[in-house]
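Next up: the structures, one after another.
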Structure 1
Amino acid sequence: MKKIIFLFVLMLSMAAFNNKAKASHAAGAELSISCLGNNQYEVSLSFFRDCSGISAPTGPQQINFTSPCGNTTATVTLDTMYEVSQICDLQIGNTT
């Protein structure tokens, strides 16, 4: 009986002190590496986010490579930025 009363009071207090939680995170990222030959590689980093969420990275991003042979760090600079929207092109101007 005490357990039921405890659970009832706990649920009642959770309902009474209902606070709203909101988070804004990156949706994801994609890292691709292409071998160009002669021990040279092309590294591409794609960053995906919700436009109403956090800001997109504006400066260079560091990528750390680790292996049994050694570690290195590469800096990837921003090349291009594309907006990918699920809204029709004609309606983008009508959104916020």
Structure 2
Amino acid sequence: VKDVVLTVGHLAHLLEAYFQDGSRMGMNIQYSFEEQPLGTAGPLALVSGLDDTFLVCNGDILTTLDLKDLVNFHRRQGGIATIAMHQRQVK
């Protein structure tokens, strides 16, 4: 992953201060500002130029999912969208 768009709202300045333009991590980070919370898919309307395969991820998840494998699976299937889900038992 080299190009990242962070859709931000509340406390956006903290994310910008920490990640900046992403260059120190070898990435290009752009910011898209939500004036009001738009949910998971809503911010896509604020981002232009999504002409290639892209990932939508919430920023508050921890996962061991191999994103490269997910993208490869998506491309092999030839679908419009792929959703990764995992069911776990709650203790």
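See the values below:
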quantity: Comparison of 1, 2 by distance in nm of label points 7 Å out along Cα→Cβ at positions 53 and 77 - largest value held by; calculated: 1
quantity: Origin of the value 2.2, where distance in nm of label points 7 Å out along Cα→Cβ at positions 45 and 61 was derived from one of 1, 2; calculated: 2
quantity: Answer label among 1, 2 for the case where mean projected area of the Cα convex hull in nm², for residues 13-68 alone, calculated from the coordinates, equals 5.1; calculated: 2
quantity: For 16 (relative contact order in percent (Cα under 8 Å, 6 or more apart), calculated) the corresponding structure among 1, 2; calculated: 1
quantity: Source structure (of 1, 2) for Cα Rg over 2.2 N^0.38 Å, computed value 1.22; calculated: 2
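No lab work stands behind these numbers, since they all come straight from the coordinates. Since this is a predicted model, take the numbers as computed values, not measurements. Cβ atoms are built from the backbone, for glycine too; each structure is taken alone.
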